[in-house]
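So, here come the structures, one by one.
Please treat every number below as a calculation from the coordinates, not as lab data. Quick caveat: nothing in here was measured; it's all calculated off a predicted structure. Cβ atoms are built from the backbone, for glycine too; each structure is taken alone.
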Structure P
Amino acid sequence: MSSKPISQSNIPAAPQSARSLVPEYDFFRVVQGYLDQAAKVINLEPYVATILSQPKNEIIVNFPVKMDNGEVRLFKGYRVQHNNLLGPFKGGIRYAQMVTLDEVKALATMMTWKGSLMGLPYGGGKGGIKFDPRGVTKGELQRITRRFTHALGENIGPEYDIPAPDMGTNSQTMAWMMDTYSNMVGSNQKQSVKGVVTGKPVASGGTLGRTKATGQGMVHCLTEWARDKGFNLEGSTMIVQGFGNVGSHFGVLLSKLGVSTIAVGDHSGYLYNPEGFNAHKLQDYVLQNGSIGGYPGGKSITRDEFWGMKADICAPSALENQIGEVEARAIQAKVVVEGANGPTTPEGEKILLERGIDILPDVLANSGGVTVSYYEWVQNKRSETWTLDEVDEKLERAMKRVYKSVDDFARQRKVDRRIASYALALARIESVYKEREIFP
């Protein structure tokens with residue numbers, strides 16, 4: 001087994017910043033605040049709000065892993081299952097040093113809203129392990145993943161809780177998880193549990209179009225916004241924070257529509273190129289090197305200079321809590337497209353909206369990932385394989401349909417798109433609770 005660190009191309013970048021670990025920022029409280037606002041808009045039944053105010057299950061596992069040097073390290077893993085009224089818990093697994101229970105709770109809660117908003121038969125879940133995946137070898141990473149999957153045991157399953165890739169994980173991670181889980185069930189079930197995870201390699205039961213799905217969904221939201229505003233995307237400019245899977249695919253897809261990415265940033269720093277970056281080349285560089293650091297095609301700039309850069313589109317696609325009051329006052333874009341979950345603080349959002357800058361919120365804009373995950377799950381259940389065109393067409397219809405629903409609701413109720421998204425998601429969940437009522 002190799003003792004060399006795992007290749008940077010095997011794991012997407014996990015961008016961080018000086019702001020990303022502000023201890024006072026209670027991400028879960030922020031998400032619950034949006035729920036409270038949306039609940040008032042639709043007069044949500046108090047008992048439904050009470051049920052949704054906390055996750056159904058919060059699972060913490062501590063498991064040992066033998067490292068290459070013979071040392072045994074203890075790892076802490078999380079799986080938060082927020083709600084499964086509409087279907088199995090669904091959400092990613094992230095590997096990062098900053099993973100906390102509060103963060104995972106907030107992200108699991110957001111997955112509930114995304115699944116409901118998109119009309120999927122899914123609830124919300126999220127998980128993670130608190131460690132730096134770049135500090136271990138590939139063999140160690142595989143053992144960590146398999147031990148975590150084994151530790152979760154029956155807390156996951158294709159009809160109960162379905163993990164997917166997230167920050168610091170990828171299709172290889174999912175292949176290991178699926179293989180481990182398949183070896184935990186009876187031999188007569190091995191072929192029927194491929195849907196225990198989504199985001200798998202295509203050859204192992206994954207779906208075409210999954211890798212770009214989140215970025216693709218963002219593009220559909222942006223093109224609908226541009227059409228409604230009479231804004232011509234061709235010749236426009238953009239800044240992107242985070243050039244991992246989400247940000248890079250968003251940049252590459254938009255480059256085909258004539259949008260020029262003039263500034264990018266991640267945990268390694270920020271770069272500017274007035275002529276626009278070659279999104280394909282930068283994406284390849286990040287896959288190979290793990291960050292934009294050292295990329296020769298741009299000039300180094302500060303974080304403050306990045307946020308103040310004049311551009312038409314701003315795409316925060318890294319971590320939560322990145323656009324606060326200072327950043328919101330500096331941004332000069334016409335629209336903020338949230339590729340990350342929770343990148344804009346409530347204070348930052350208020351300033352952006354007051355300044356007339358539109359926001360395409362995370363719960364809507366980046367829900368293409370879970371939507372195509374659902375397509376993968378359906379293919380696994382049916383033992384089918386769909387073409388890329390089929391997946392792309394289904395995603396486009398879904399994103400545009402939901403975007404219109406959100407936009408119409410926001411206009412009619414005179415609320416912003418984030419509250420409109422939450423309200424529509426809550427309304428669907430509330431209707432099911434009213435129909436099924438509460439088990440005594």
Structure Q
Amino acid sequence: MIKILLVLVLLFSQVVTAQQISSYKFSFGPAKEVPGYIKVDPARKYSPENIYGFDFGTIPFAIDRGGKKPLTSGFITCDRPFFFSVTLPEGNYNIKLTVGDMKDASQTTVRVESRRLIFEKITTEAGKFQKIEATVNVRIPAIGDTGEEVKRKPREQNKLDWDNKLTFEFTDKRPCICALEITRTIDAVTVFLAGNSTVVDQDDDPWASWGQMFPRFLKKGVAVSNQAESGLSLGSFLSSNRLKKVLNIMKPGDFLFIEFGHNDMKEKGPNDGAFKSYSERLRLFVTEFRKKGGIPVIVSPANRRSFGDDGKISNSLGDYPEAARLVAKELLVPFIDLNAMTKTLYETLGPDKSQNLFVIYPANTFPDQKEALNDNTHFNSYGAYQLAKCIIEGMKDNNLRIKKYLIKGLPSYDPSRPDNFEEFNLPLSPRSPVAITP
């Protein structure tokens with residue numbers, strides 16, 4: 001009996017320790033221990049009991065270069081995307097990655113959680129290394145100690161954005177990961193995103209959204225907490241406790257970007273409509289976020305790809321873009337006119353080339369895609385990337401203080417001069433990691 005009690009106490013203490021630990025230093029070189037770092041073997045599998053390890057059945061391999069500096073004498077890599085997860089409490093975390101190889105070039109793209117892009121094509125020459133840093137957000141469904149939770153849709157139940165771990169996806173031509181540092185921070189600014197499928201962290205290629213591309217343009221010190229979900233309106237965002245969740249974890253000085261309209265226009269009750277329930281709920285979001293010292297930003301809904309016979313975009317969103325603009329003007333809220341910018345973007349590309357922004361593909365373009373895709377509302381990575389740049393320009397136009405967190409050397413973006421599609425390339429993610437068989 002005493003032995004059983006001792007074992008139970010030990011197991012309980014391990015669980016408590018795992019829940020409390022919020023800072024880690026990992027090294028991935030196979031040969032040398034690095035003082036102050038946890039040496040991770042490529043065979044270590046993540047589990048709630050293991051706290052950290054490689055996830056979803058992916059197993060990288062380690063290479064030792066035998067250098068004098070332990071931290072950069074070796075690394076892990078793989079010829080396909082691989083995942084590394086760490087159990088962490090809810091909050092914001094500063095991360096620092098050391099990438100590179102003593103004897104060859106490397107190229108690394110990093111996503112976190114549900115394909116949230118944070119580093120794109122980080123390249124190093126042979127013998128060179130880079131330390132790259134960002135701030136990321138981890139969240140769970142529970143709303144503080146209220147006993148309430150975010151009411152998630154069935155497709156969200158296993159989504160990486162809602163679990164109690166931070167998951168990294170390492171990919172590209174030759175990702176070389178020497179070390180990873182994770183540190184809890186309470187000082188970072190959080191940008192909360194409230195929206196629908198044009199904003200959400202989409203799980204699977206070829207779908208993508210501006211919300212999951214947005215973090216790629218931000219440096220350490222600001223984290224994006226993407227609370228959006230497909231199919232939501234302002235009303236269902238409220239009724240599923242998502243605004244309550246945001247208000248529970250926000251702090252003064254945080255931001256809330258609000259983009260709705262696509263699903264709101266489908267609501268046909270007597271009090272629904274752009275200048276009724278939609279405007280009233282926008283006012284509620286703004287008022288409640290401001291009460292707690294936050295800075296709301298209203299974003300007009302992105303256009304659908306709806307060309308008229310004259311080659312111009314016809315309005316498929318009714319009065320909703322105008323209602324968003326008027327509420328922002330009334331309440332003196334920063335306003336990003338994504339509706340106008342996407343109209344310019346689509347018309348610049350024209351009816352044919354604008355298809356490159358959307359999930360429009362012949363059958364069998366992607367694994368397990370047996371039918372043609374003809375989606376004029378949802379974006380692929382190229383389209384989402386262009387919209388994220390529109391949001392960045394809107395931030396600058398409104399002189400939002402978070403513009404100081406934009407990465408260095410980021411050029412201005414004009415939707416009438418979009419990035420060249422033929423030159424755009426992001427490595428595909430595997431299908432939803434939760435669907436990968438170990």
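Out of P, Q, choose the structure whose coordinates give mean count of other Cβ atoms within 10 Å over residues 49-56 equal to 16.2 when calculated.
Among P, Q, the structure yielding 16.2 for mean count of other Cβ atoms within 10 Å over residues 49-56 is P.
Work out the source of 4, 20, 30, 25, 14, 5, 1, 0, 0 here, i.e. which of P, Q gives that when P(r) over Cα pairs in 10 Å bins from 0, in percent is computed.
It must be structure Q, since only it matches.
Suppose you compute Cα Rg over 2.2 N^0.38 Å, for residues 177-424 alone for every structure in P, Q: which one lands on 1.01?
The correct label is Q.
Given a value of 132 for volume of the Cα convex hull per residue in Å³, for residues 41-160 alone, point me to the structure among P, Q it was derived from.
Of the options listed, only Q reproduces it.
Thinking only about relative contact order in percent (Cα under 8 Å, 6 or more apart), which of P, Q has the largest value?
P
Among the shown structures P, Q, from which was the value -13500 of helix-only ellipticity at 222 nm (-39500 (n - 2.57) for each DSSP H run of 4 or more, over all residues; to 500) calculated?
P
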